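Just below sit the structures, each encoded as structure tokens.
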Structure I
Amino acid sequence: MENPYYPYPVRIDDMFIETEDKNLKTIKFKFLDPGDEEKFAYRPGQFAELSIAGKGEIPIGIASSPTEKGFVKFTVNKVGLVSSHLHRMKVGDVMGIRGPMGNWYPWETLEQGKNVVIIGGGFAFTTLRSSIIYMLENRDKFGDIHVIYGARSPGMLLYRDELAAWEARDDIHMHITVDGTNDPDWKYNVGFVPTITEQKAPEADENTYAIICGPPIMIKFTQPVLDARGYAHDNIIMSLENRMKCGIGMCSHCNVGKAFVCKDGPVFTLAQLNGMPKEY
């Protein structure tokens, strides 16, 4: 049995700023040992610990898809010691990745021709990118795909080139929005994510699922919209980030009742959350 605390050594292969405030940077890593890449087998929705010797480690959702070979990608928000140091690192620097960790979205069910509505806001869109890439690479396994994604302003949207490429396709429905903008060339929606969800999300049936990842306030106001449109709570899937630290359920930082977000999650259905203490 391998040591779960031992990170795989990786090298920074590329890194670039995503947003106008320069606080979000996407970093692409390559494993020093190709065999480690095979061991790092993950599914969209999982996370990993980014580990820097002498600084610490942070849990970050995996932004790349397992269908993208030869690298693993993360989008890092500069908010603390480790993430700030990571932003200052350069292409060619070596560090560690520990994982993959946690559970994933219920792909075994979704791949049975289910309709999927992805709803994301702000920085939380990182793991949703992984899911979108994965679904488009396996397009024949899914029904209709809708994506509702919002940010504060056009300059705060992630993956803008990919958003444009997805919008140009005829097999996915993209609904991009911003809270507000003075840009006269803005051609997409203006409004908060819950409002756009009310306008654009399809009515639900037993074959329609919603995946939600975003700020708590966005989730709070989106849930009643989905209720009104007939989404069963077993079909509403959320991803939590609740003070995760060790990533393997040992430190008890992220427990919600009897569950550990890092080990039993981070993916839960709304039906599961309804039976848990409101500690997340």
Structure II
Amino acid sequence: MRPSMRITTIEGAPLYKRFGIPLHVDRYQGGNFETHYHRFLELIVVNADRGRSIIAGHETEFCRGQVHRLGMFHPHRIEANAGERCDYFNVTFLPEAVSGSGIGVQGMLAPFYETGFRRPTMLPQSVYRRIVAICNALRSEIHDPDAQSAAIVLGEFRVLLGLVTRFAGQGAPTTDPRVQMSLRLISERFAEPLETREIAERVGTSAARLAQLFREHVGSTVRQTILRRRLTEAKRLLATTQMPVTAVLYDAGFNDASYFNRAFRKDTGSTPREFRLQAVSEADTATPAG
């Protein structure tokens, strides 16, 4: 099973469809998710000691009251203990959900753009209970919205993210700020023509220095990082829409069908059409978590 095919996309989530708010909150009670990337930022708030997360190769046991912060460039998977089902809140969002909230926004978002491993944080029980209450309130607004839901959701979510930042901390940055800025730019503008030199100018350094920083902090070139981001979007579109493959490749930032097909096969071992057929088959046979 490819779990990234089953995760609710931001665009398909109720808040986005009704209000244009790129945010979704749900409670997951189920089994394993294989290693994957995704195109949004993610908070995991653990409710039970029934599994583990493996983030960029680092394994951490789930503990009730734990919070994980995951970005678009953190490969991760989740495994349930034998005979058990994981239990956690899954909060997924795009930076726009908090970008207009003023002071402290960059500090709240910075950990999601770290490339190094950041250990999950154990929250004080009183804070954990408060965050659980917020998650449940957000879920209620999402599933039964009215005209005031947009304002309530944005306010509650910023409180949630502020609490996580307060108690999990921003911490000393392990990734150069120029790399963080570049990753955010790539994450959000992958469909545009992007060159290393242009990105370097936007983050205030030279192309040569940015290339060196990416080797040190990301372990790949800028072009490879852009390609991975575009392939991630192509997989999402193939798995969750009926868009023609030609439209998918353009929406994902590619402008050459032959190059797209070669890159896609090298990354997945299948053609885009084969990938879509497998996604549809797995979605039809998957048992909903609950």
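Any idea which of I, II comes out highest on distance in nm of label points 7 Å out along Cα→Cβ at positions 203 and 267?
Structure I comes out on top.
When FRET efficiency 1/(1 + (r/R0)^6) of positions 51 and 211 (r between Cβ atoms, R0 = 41 Å, to 0.05) is calculated for each of the structures I, II, which structure yields the highest value?
Comparing I, II by FRET efficiency 1/(1 + (r/R0)^6) of positions 51 and 211 (r between Cβ atoms, R0 = 41 Å, to 0.05), the maximum is at I.
Work out which structure the value 1.5 belongs to, where distance in nm of label points 7 Å out along Cα→Cβ at positions 91 and 187 was derived from one of I, II.
Structure of origin is II.
Quick check: 16.4 is what I get for mean count of other Cβ atoms within 10 Å over residues 67-74, calculated from one of I, II. Which structure matches?
Comparing all candidates, it corresponds to I.
Quick check on the output: -14500 is helix-only ellipticity at 222 nm (-39500 (n - 2.57) for each DSSP H run of 4 or more, over all residues; to 500), derived from one of I, II. Which one produced it?
II
Where a number appears in this text, it was derived from the coordinates with a stated rule and is not lab data. Keep in mind that what you see is a predicted model, and the values were worked out from it rather than measured. Cβ atoms are built from the backbone, for glycine too; each structure is taken alone.
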